[in-house]
1. With distance in nm of label points 7 Å out along Cα→Cβ at positions 256 and 368 computed per structure, which member of P, Q shows the largest figure?
2. Can you rank P, Q by distance in nm of label points 7 Å out along Cα→Cβ at positions 160 and 312 and just name the one with the largest value?
3. Can you spot which of P, Q the value -11000 was calculated from, given it is helix-only ellipticity at 222 nm (-39500 (n - 2.57) for each DSSP H run of 4 or more, over all residues; to 500)?
4. Quick check for you: by Rg/Rh (Cα atoms, Kirkwood Rh), for residues 184-287 alone, which of P, Q is greatest?
5. From which structure (P, Q) was relative contact order in percent (Cα under 8 Å, 6 or more apart) calculated, if the value obtained is 21?
6. For mean projected area of the Cα convex hull in nm², which of P, Q scores largest?
Structure P
Amino acid sequence: MTEIIKSDVVVIGGGAAGLRSALEAADRGYKVLVLCKGLVGKSGITPLASDGISAAINKDDQIELHLEESLRVAQGIGDPKLLNLLVKEAPDRLKDLVEYGAKFKLEDDARFFHPTRSGKRDNHTCYIKGGGVSLNNVLRKAAQTRPSIQLHEDVMVLKFVKEDDQVTGVIAVDIALNKLIAISAGAVILATGGYEELWHFTDTSTDSTGEGLVLAMESGADLVDLEMVLFHPLVVIHPPSANGCFVPYDIVNSIGARLLNGKMRDLSQDILPPTAFLRLVYKTICGGDATPHGGFYFKIQTDKSEGQVIDSLRERMGIRFTHLEKLGVRLHTDLIEMAPGAHYCLGGIQIDEDCKTSVGGLFAAGEVSGNIHGASRLFSNALTETQVFGYRAGRAVKPKLRLKDFKESMTQVEKEIQKLSSGDESPAKIRSELKTLMWNLAGLVRREDLLRKALEKISILSRQSIRAERNTFCHQLVAAFEVKAMLKLSEAVVKSCLARTESRGHHYRDDYPQMSEDWTAHTRTRMIKEEIVVDHIEL
C-alpha cells in the first residue's frame, strides 16, 4: 500500500513565486511542502532572471505612474485590479526581501537606485544585486529557517487528485528514488513558471515545459491569453557556450551595434521598435538570408574606446556581461549570432485577487498565471509579480485536509507509465520536432494557414507512441511526461493564436495586422470532455 504524505499546503515550484508563497503560508501557521522538479535555486526560470524588479519605493516615487505605465503596455487586456495590487503592494514586498537578506543597488543617500533613460529618471525600476540567482537563494535560505517548510527536490508532479471538484492532493515521481509518491494537500499552489521551451529559440531554462498549466487545465481550470508570448529580440544562439543568453535591445542604440543578415548586410538602416524588429527578422529568416544557425549577426560598432564600451556594457548589463565573458564571449568585439527567443509567457491560468483559480483548492502565482500583464509587460514587473502574488497566494490559502483514497489515481498513473515502456519514439526526437514546428509556424508571426498546419503536425506527433524506460533517476520518464505536456499545451497555444483574429502586443497575425476593438477580451482555453476548446471572455 502506498504511503500518503500529508501537508496543509503543497507548493509546486521552487522559484521566487513558490518560495514566497511557502514563506507566507508557513508564517500563518501552516505546514508547507515545496515540490521542485530540480534543485531549488539551481533550476527553473528565476535563477536566469535579470536584476530589475519594480517598486515605487522611494519617498518621492509615484505609484500612480508605475500603474499608468503598466496599464499602457498591457494594451487593454491586462487586469486593472491585479495590476493595481501589483504596484501598490510592491514596496512592502521589497521591504520583505530586505528583511530576508536581499541586497539592492542604492544611491549615496541610501535610497533605492532608479536608472535614467533618455534623459528621464525612471520612477519604479530597482535592482537586486545578483539578479534572479540571488533572489532565489535569499528566499531559499529564509524558507530553510522555517521548521514548517519542507523542500523536496527532484520531484515531478504527474497528476492532481480531485474530490467534489476540489484538488485534494497530487501524485508525483521522486526522480532520485525512482518511485511514485502520493501527497494529500489541504491546498495546492502552482508556481511552475512559463512554457517558453515550446519554441526552438528561448532564453529560459529547458525545464520551462508548461506541465503546470496542463495539470491545471486537465483539472478544470481556465487558461487565458496563451497566444501572448514575449519574444526577446537579442538572444545568443552561437557560440554554443552562450546559447540562450539575452542582450538588452536598447544597447543597439545606446552603445551602437549593427544587426546584419547572413550576407553581412544591415537588417535595417533605422533602429526599429522591438516588435517591428521581430517581424523584420522573421522576413529575413523566411527569405533565406539567415546566418548559418538561423538568426542574424550582432556586432558592436562605435567611436567609443574599448574601455568605454566595456564600462557601458557593465553598467547596462551587470552580471550578464560578466557571465558572457566567463563563457568566452567578448560582446564588445565579437561577431555573434543571435535570434529572437521566447522570453516570458504573458498567458496562463486565470486567477483572482487572492490567486484562486476556477478550481477549488487550487491557487496559482507567478508566471504560470495569465491575466495580469495583458498583451505585454514592463520588463521589471516580472520579479515583482512573483513577490506580490506569491505573498497573496500564501496569505489566501485556508487548507482543509480531506481523507482521500489515492489508489485509483495511483493506478491510472502506473498504467500510463507502463504504456510508455512499450512506446516507439524517443521523447527527445518528438520534443525537437515540436519546438521546430512551433518556431516556424506559431512563432514571431502567425497566419491562419501556418497555424492550421501547426495543428496538423501537432496531431501527428501526439499520435506517436513515446518510449520511456523507468530506469535509474527516471530521466526518460520525466522527459516523456514533459513532452506529453508540451504537445497538449502547444495545441492550446495554437488554437488561442487562431482564435485571436487581430494583432495586439506580442501576438502578431500577418493576416490580421491591426488591433481590433472587438478583441478587447481574453482568449479562454478549457478542457471539455478531453478536448481543448478556446473561446473568449469580454472585458
Structure Q
Amino acid sequence: MALETILRNAKIAAMGILSSLTFACSSCDKEPLGPVQCSPDWPEICNDGKDSDCTGGPDNGCDEDNDSYCNNNLQIIYQAGVPPSVCARTFDNCIPEQDCSPDLFKYDCDDLDNNINPGALELCNLYDDNCNSIINESFPEQGQKCGHGLGENLELDGLGRCSAGAYSCINGNLACLNYVGPAERELCNGIPDTCGLEPETVQTEARPCYKTRQMDQYGNVITIELPLNHPTIGRGPCITGIELCIDGVIPEPEIPDCKDNDCDGETDEGLHNNRKLQYAVAVDTSGSMSWILDSIKTWFSSVRIQDCFSDENIRVSTIRLGDDMAAIYEPVLKRSRATVREFRTNFNADIPGLVGPHQEPSANTIAYTACAVIEQRINYEQSQQQQTDPLPDICASLLQMNSLRETHPRNPLQQPVYDPDAEKALIVITDERYQWVRGQMQITPLVNQQEAARLISLAGIKIIIFTNLYYNDHITSSTEQGYGYFDDEANGYVLDLTTINPAEYLEDLIQNDYWRP
C-alpha cells in the first residue's frame, strides 16, 4: 500500500474520533468565559443599562447635569416595556409597551446646565433655554421701539427732547433701554422739554422786574434795572413787569458776545463804543521771509470778526516794506482803511510774494507811520481852529522822504494810513532787525529805535512787532538796531514770530478793542 494512501486513511479516522468528542472553554480559575461586554473603543449607548465603553458604570455621560434629559450627541435606545435606566424625561413622548422612534425623543441641548433642557421655561437672554432651536421666542418685543411716557403709539418720539428706546433682555427680563421721556416741567431754553405736552410760556421761570432806558456816556441807549421798591412804581403809567421767555432765553445781564442777553432788542448795549478802530499791517516781503510768508498770506486772507461788529468803525490798512520789482525801497501803502472783508480778500494781491528789497525798511516804516499821524493830527486840529503843538523836528526832517504821508508823491493811493479821529494800532511783521534804508543802501537810522518809540507814543499808536526775539534789545548807536524800546517806552509789544499767529492776534485785538468801554 502506498504511503500517501496510508496517511489519507489515518486523517479520516482521526476526524471521525474528534467529531465524537465535546470540548468546554474555561478560564484559568475554571470559570466559563462569556461574550465580550465592553470596549473603550465603543460609544456609550444610553438607556441600555450597560457600560459599553468600559468606564466603570452603565449609561455614564448620558445625563451630565442630572436633569433627566439625555445629551443629544450620544446614541440613545428605547426598550419597550422596560423602565428607562437613565434620562426618563427624554422618553416623555413615548407610549409604554410600544416601540418609540428617536424622532420623538426629547434631547438636552446643553448637558452641562440643568436649567437648559426641553422642559425649561424660555427666559429673556441669549440662550435657547427649552432646546427648540429658537432663542427668546417668548419675547417677540425684543428690539422693538419703546419708551415710558411717549404715548400709547410712541407719538412723542422725535418731538423735542423725546426719543424712543428699544426692548432688550437684561438679567432674564425684558427691559426698555436708552429712551428719553418728557421732562416733568417745561424750562425756558428753546427746547420742548415736555415734548409738546406743555407750552414754553411767558410764565416759565419768570420773575418781577422794573427797568428803564438811559443814554450812556457814548450816546448808546441802554436798559437799566431798577429796584422793585423804586419810588416811581405806580406813578402814572409806571408799573412793574414780568420777564418774558423769548426764544428760550430768560433775560440775563448783558455780556459782550454779540447776543441780546437781556432780551430788550439790543445787542451788547453799554459794552462797546462807537469809536473808530483802525489797524495797519506792515509786512516784510524780502527773501529772508521765505520760510513764513506763505503762511502769513494764508492767515491774513482768513481774518474774521464777529458778525455784530460794525464795518464802518473797523478798518485795516496794508503796508508793504518796499517793492524791489518797482525799484521802491521804502514802505508802500497798498490799501488804505479797508473793511475787514476787503482787507482779507485783497491781501494776497497786496502782498503777492517775495517782492521786497534786500534791505528791509522796517525802521522807516515805523518812523514814517508815526510822523504821518502826528502831521495829520496837527492839520486836523488846525482845521478845527484848535491850538496845536509844532511838528517834531525829527518828523520835519523826514517830510520829503516820508512815503506814508497822504500827499507824498510816492504814496500810490494818495490816502492816509489812518483817519485822524481813529484809535490806531500798527502791526509790523519782519524777521530782520530795526533797519533804516535810503535808496538801496542800509544806513545808520536817522531815527533810532528809542526816538521812534517816543514818536509812536506821541502819535497815540499801539504798536505790535512780530520778529525774532533775539532782536529785542536796546541798541541805538549801530546800523542794525533792535526793538526793545517799543516794549518799554511805547504802548506796544515785541512778540515771537515763530510761535504766534499775527492774524489771530489781530482778530483778538479787534475784539478786545471793540468791547472795551
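Just so it is clear, none of the values below were taken in a lab; they were calculated from the coordinates. What you see is a predicted model, and the numbers here were worked out from it, not measured in a lab. Cβ atoms are built from the backbone, for glycine too; each structure is taken alone.
1. P
2. On the way: P: 4.9; Q: 4.3.
Structure P comes out on top.
3. Working: P: -11000; Q: -5500.
This figure was derived from P.
4. Values: P: 1.09; Q: 1.20.
By Rg/Rh (Cα atoms, Kirkwood Rh), for residues 184-287 alone, the leading structure of P, Q is Q.
5. P
6. On the way: P: 24.3; Q: 65.6.
Evaluating mean projected area of the Cα convex hull in nm² on every structure, the highest lands on Q.
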